[in-house]
1. Where does the value 21.9 come from, among I, II, when mean count of other Cβ atoms within 10 Å over residues 158-165 is the thing being computed?
2. Consider the structures I, II: one of them gives 17.2, 52 for Rg and Dmax of the Cα atoms in Å as calculated from the coordinates. Say which.
Structure I
Amino acid sequence: MVNSLSILIAIPAYNEEKSISDVIGRVRSSLGEYDLLVVNDGSVDNTAKVLKQENVTTATHLCNLGYGRAIQTIVKFALKNGYDGLITLDADGQHQPEQIRELIRSFENSDVDMIIGSRHLGKNAYKNIPFGRKIGMLLFSRIVGLLCGKRIYDTSSGLKAIRKTVFKPLIECNFVDFHAEAIVYLMRLGYKLDEFPITVAERTAGESMYSFLNHFKYPLKTGLLIVLSIMDAEIKKRGVQK
């Protein structure tokens, strides 16, 4: 039997004036019964103007705080307004809103605290991906498996279903960028995570976060955040035990 959860659909956006209107339209068309929130993370293009024209509920950062803080703003909004769960997706049009209903159905029928929309399940795992990104994805997938006893194949997916059971831990974590380190943090705290197979479209506008330089910076940053998140999780667990 399907449990009917109160779910928020949320989109973090930074300089996505060319794609955000289409993404909002597709979400409304496919998932119109759900509330929608967009976090404008200090965009310096016309993203704010487009959001006003779309008449969508918007939380605005006065400057760019980064993806992790944008997600924390979403989680705080969901917690404050009493949602049972939330769905995050990217503003660049790569995620397919039409696939989200199946993700929600799987989420509602599970006891999992977070489900990650995975591009890398099945026969097409890690195919047609630039070599540098492929190495990073494989590395962090294996690191998560070694540290947590369960392998997550897509540690950087922005499409996630998040249950209210992990709202407070995610808000309280100071070392979270919502990639591999958030997965390790939650699993080390004892929460259940799983993946759901999805497909994505090619980016047609805006700029990817994965520049040539980021192929070197991202692994170092994420590796450090994983160490800090493990320490944070262990401190929290000891506090609960006391």
Structure II
Amino acid sequence: MRLLIVIPAYNEQENIERVVDNLVEHYPQYDYLVVNDGSRDHTGKICRERGYRFLDLPVNLGLTGAFQAGLRYADRLDYDMAIQFDGDGQHDPGYIGAMAEKMAVEDLDVVIGSRFKNEKKPFGLRMLGNQMIQLAIKITTGATIKDPTSGMRLFNRTMIQEFARNLNYGPEPDTIAYLIRGGASVQEVQVQMRERIAGESYFNFRRATEYMIRMCTSIILIQWFRKRGD
């Protein structure tokens, strides 16, 4: 089974070298692709100088556009699986094997690296948003996804093709809800995630609140009316 690690990266000059070098040194069984999403810092320069495998997008497309570019690459090269992997160092590649094994054994479409599959969520406003999105998915699909905001998601060949060939597939919780409603099989695997070591997270309190509202609105009011393939 051929697996591609897709690493969308926007202004990750302080992290990308550590992330990719770790993959190259310790996980050579997986291929990787950095998608430099129009970074304004030296992310692209580092990838070029280090000889990394990367796409250099001329403008910032955002996470959806960058990830779709990566999955188009995976589709074109006939990968069996592709995993969404943060460029900030928070995701641990040591869990990829367990996720891939679960997907293969249970014939799943999506496997989510979950912080809360077997562990309780800590109390906090950010976790409240996570719980609200979880509830919205439960109401609209009947499925329980304990960590819907996890950015560590593994997709099978069918999902690679759907994301690569359709415009309205963002790697977000509302898309997961939409896929479940369309019959996709989605399960979680317990993982541990690291804290960001360098750089600044996009999600401050205001943005996290806006994200929660946007996702819940999309899951309940928009994705409900979409048809698979739209």
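Values in this text are rule-based calculations from the coordinates and carry no lab data. Please read these numbers as outputs of a predicted model, since none were measured by experiment. Cβ atoms are built from the backbone, for glycine too; each structure is taken alone.
1. I
2. Among I, II, the structure yielding 17.2, 52 for Rg and Dmax of the Cα atoms in Å is I.
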